[in-house]
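What follows are several structures.
What follows is calculated from the coordinates using simple rules that are stated; it is not laboratory data. This is a predicted model, so every value here is computed, not measured. Cβ atoms are built from the backbone, for glycine too; each structure is taken alone.
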Structure P
Amino acid sequence: MRRPSASLPTPLLTAGLLLAALPSGAAPAPAPSLKPVDQTNMDKGTPACSDFYQHANGAWLKSNPVPADKSRWGSFEELADRNRLVLKGIVEETSARTDWPKGSIHQKVGDFFASGMNAAAIEKAGLTPLAPWFKKIDGLKEPKELPALLADLHRYRLPAGFGLFVAQDQKTSTRYIPMLSQGGLGLPDRDYYLKDDPKSKEIRDKYTTHIAKMLEMAGEPTENAQKKAAAILAFETRFAKASRSRVELRDPEKNYNKKTRDELVKEAAGFDWKTYLDARGIPAGQEMNVRQPEFFKFFGETAASEPVETWKSYLRWHVLRSSAALLPAKFDEEAFGFYGRTLNGIEEQEDRWKRVLAATDSGIGEALGQLYVEKAFSPQSKERMKKLVENLRGALKERIEGLAWMSPETKKQALKKLAAFGVKIGYPDKWRDYTALPISRGSYFENVLAAHAFETKRNIDKLGKPIDRTEWGMTPSTVNAYYSPTMNEIVFPAGILQPPFFWADADDAVNYGGIGVVIGHEMTHGFDDSGSRYDAEGNLKNWWTDEDRKAYDARTGLVARQFDGFKPLPDKAINGKLTLGENVSDLGGLKISYVALTKALGKDPMTAPAVDGFTPAQRFFLSYANVWRNNIRDEALSVRLTTDPHSPGRWRVLGPLANLPEFHGAFGCQAGTGMWRPEPERPSIW
């Protein structure tokens, strides 16, 4: 849905939507102001067939401006805020006591949160936590010392240059393999460095000013800070030019380039890969996936040729940048000023407790998660969710079997993959063991870096071991869900089982329009333009006939062209290729869930008895539209249009519904209306 956690590698998770839970042993209850299909949130003056997003959500959009501390405000953010209050109670209770057994999850959660809330101690420490790192960087005397230094930085997730992580081998999913991936940028995407439009130039100017200000606050004389900031921007621009685009990064075949250590040394000469890989614990005979070979060729050349002083400025900046939230307020506020206010238009920082809570969840999320599910997740919700998943699986099976454009040979493999889908609901069956992770009430910085080091070691230690199929890529409280192509599994954290996705007492139409579409969306990721390249065992392997793949690509091409035509900002359109997987999954999720609703009702949703004046078919689509209501700042929307594989909420409603005869029938839409797409232009996949 939104972002996978750092515990699993981003390339091997498909973030499905953007998508929290509540009293112990009880079914989740809606917030007091929420009810299914609330007509006071609608704009009935706008016809459903003209603009269904406005029709379903217009009054809500008008009365819910974006809060000062948010870049966007919608159903997801409302749900996340309610969920955060449950977590706030947990961390406040655990941090208020100092007598928890040492090493217990209560002690670790409480001390981690308490250290982050101790602003006085953080102010007193100043830049002392960074002193050892700055000393190591300042001690760099020649390029051959760079590999050992980068290995040390990367062990603690201090970003610079590139990334290394261990994940399933995409073509042999029964084993783990190291992966090397491009990186090294301080701006959100390569395009920010390469585009010459006025807005991009303005952002680069402000970024350079921000770098200089941070360096100056860290002790650099003003003139030197400005010169170094300009050099850092120029250096990062070279990294950007060598990087693949977001669309290219979506191609799993292009990003699978298995190499031996000797091949890497030869093809990316100039950087001592042996020293780096040895320091990271990668065995000499271990093959690896060099995801972007041309980037690493550039990196090797740059490591050998770039003056050491440039590397020192660059590394010092990235350590400072990535640590700003753990430092005194002036650094935190300056970083927010650029990344929050300039890039995303956010007016105010969130309260400190919210930021520290997010860091606690990121650092020791399965410790916090154990305490969360005790209070917030009911067995009844899990059982109902299991039934919904199987209903959706049955609906997708029926759709695949009935496809006229797919041959029996490919159908057989598609059905095999669908039957093999793993399903995880709520929380892990086996919790992560944090025994080896030291957490204290002392330094917030040290706690965060200790959590980082723990996680990177846990990740590297997977090499040579069987695949851990109990592992989760999101924490239980996460307001999200995902599909993993190499695991071939769909995962739903406890956090999503609340309104507006899941209602304990609502009619089927509302739940199938909410959580049902979420389930169908994640299932469809297994068959989207990227997920469809993996087989039932999670291997990157072609299981399609050439004719079927051609037919599939023609259909998904219609989706890409449709979304290319949407322009959320006057100067910026949706990238249909970047967002293709999510858009295909939205369309598929709607189609599959509607079929499942029909089966659950035992009759046509358009003719079944109405509730509050709406047929089940209408309530299904209104529930779906309610999930995607949001107001977003133009600045944040601009960033998302560049970097996010998800389309903005408005177009996630308008786009797929305009293609669905079921929607047209539910609201009587005819040709020539805004929600009617001509039949030859409609993608029909699943």
Structure Q
Amino acid sequence: MRKFQIIFMTFVSMLFCVTTSGLSASADSSAFQMQKHPMIYFVMLDRFANGDPANDSGYIAGGPSKSGFNPSATGFYHGGDLAGLTSKISYIKNLGFTAIWVTPVVRQVSVSPDGSSAGYHGYWGAGFDQVDPHLGTMQDFKDFVSAAHEQGLGVILDIVANHTGDVIYSSWGSSYSDTDFSPYLTKNGKAFDAAKLAGTTKFPKLSELSPTVSFPNPPLLNNSDEHIKSPAWLNDVRNYHNRGNSTFQGESSLYGDFYGLDDLFTESPVVVAGMSKIFADWIVNTDVDGFRIDTARHVNKEFWRAFLPAMRKAALAKGKTDFPMWGEVYDTNASQTSYWIKNASFNEVLDFPLQNQMLNFVNSGSTNGIVSVLNDDDVYTTAKSNANQLVTFLGNHDMGRVGSFIARSTSNKSLQLSRDTLAHALLFTVRGNPAVYYGDEFGLGGGGDQQARQDLFPTQVSQWKTDLRIGGTPIGTGSSFDTTNPLQDSIRDLTALRSSDSAFSDGSQIIRYAADGVLVFSRINAQTGAEFVCAFNSSDADISKTFRTSASGATWIKSLGAGSLSQERTSATVQLPAGTWGVFKSSALLTSPNAVAISVDAVRLNPADSSQYNLQARVTNGAYKQINFYRKSPKGAWTLLGVDNSPLYNSTATSAIKNVYRVLPLRSSFARNTSYSIKAQVVTLTGQKIDSKVVTLKVK
């Protein structure tokens, strides 16, 4: 199988090289480089700002049932566009953000087959090499990217590789057909397993498939839809799974239509090469700086193993040394979200597990969940990735806004504002790259999907005119941009704080206290030794809590927020009023002691996931820059497995679990019948490197 995978990857690479011929393979030092750890403002284009009313109906005649433009209905186009977004770049920059994430801009299937809603959101792609005329033109998008770059902001483009808009149907209905009963067939009637052949040269050629024979739900198109998609290969129904609607269980999660949307046959080399060319062209032609990838978990891992490296290659040819691609893996279990990093070539995903537990802490005071998620950060660690690369968020366009989650927990207006502010303070100080959903700075509510996609320009949706806003009043017929909200000031302060020191973007994170509605952690700058203590009190009582810090005998200066922090030797005491938070900086820089020791435990399987090894190191004396983990085969060199700079937290703080660092590599990445040498290396704040004794791992 490995031989076929190599051949297939070479085939895809050759196709990709043809599409990018003439481009330099080396990075252009003059190219715009997005910050490695951006602060992201997420915009739904159709609802943000209307800069050109002439394109509201996408130049499509026939009224809302054809154009999809009906600004009084929540499920239709409202008029926001690229010209409007471009006019508001300065507004986004003034909030302190360093990147803009925009919903997909490709041409859409304007109206759903049943006429109940429109493709205003961008996830019903039809013309994947075009800009939706409701939003503007390709030149408008390029101008937006250039304008953002001129103001120092990166652009993250939302893309979809799992599906297209819904135009294919079947006279056999939309119920899912399982491969156990209805396997794929060649046109000659020979059954084949698409999952087993994905990524190999044995996958049937397109000429070997028949629309009427090969698929369990034979695909059909209306005459008017035969050429609706672009590029042209997307109109060939043999490039889709054609098995009916997903039940989101078992194989249907990969093969089934996502709520009826036409699910691409991503196991096919034709689809791999086609989608790789489409999105490489977007990188090369528009100069975008990263992707957010929709429905990533519903695409087979072999597709991503070909697609993602191709995108990185295109970005490098464009001069971008780093091109993040955050996969949407909608799951609150870190073992599920991290699967796509360890098995499918992703370096980054969206952090749904942390979102869930941050809100639990803010609304209920529960600390167990957030501590568990942060302790599980090691599942994301590889030689190329770690939890600092995740995108963190409080709400989004699918699940709903943070304002709605807080409003459900309390009707007290003052408490709603304090919880919203506390939630954003946590978002901007905890590890990861914070993303704020447009309009959250105006205190918008919205419980999910259509209701969380409000207009910021004057709305014609009656309900949205009267909806209450945290920290504000109903908007009526006005524009949100003509109002102010205390949350805007809070976000400006927090983006400024995060920009002030790299401790918040890639520094060590050490949990100091977590109980009774109180969470305290340190962020440590590995280059300077600066330590910040970030304390949060989500309880309804004033608190005073004592814990240990890395600093000794320091005084603490409040950087932002409320409360105070004092210290005696290595014990610090924080005092915070109910429902408040504070960030404090030590007056003294940390230093490394002379005697630092590191040891590695005997290698065992990860008790939470037997597909992984648990490599665990223990370090004594002082604050550390990082712990590097290495392996070596008998004839090989030392190879980096990953880096951990945040120790596990346990409230008992006993010596057995103190200063424990881990990586959790896949067992499948170790060759069978081989003895590996394993070691860990502590890098101190002064740059000193100290190796542990070597332990042996015998893989059977």
_With mean count of other Cβ atoms within 10 Å over residues 272-279 derived as 23.5, matching label from P, Q_ = Q
*Match the computed value 6.0 of distance in nm of label points 7 Å out along Cα→Cβ at positions 360 and 672 to one of the structures P, Q, and report its label.*
P
*Among P, Q, structure where helix-only ellipticity at 222 nm (-39500 (n - 2.57) for each DSSP H run of 4 or more, over all residues; to 500) as derived comes to -15500*: P
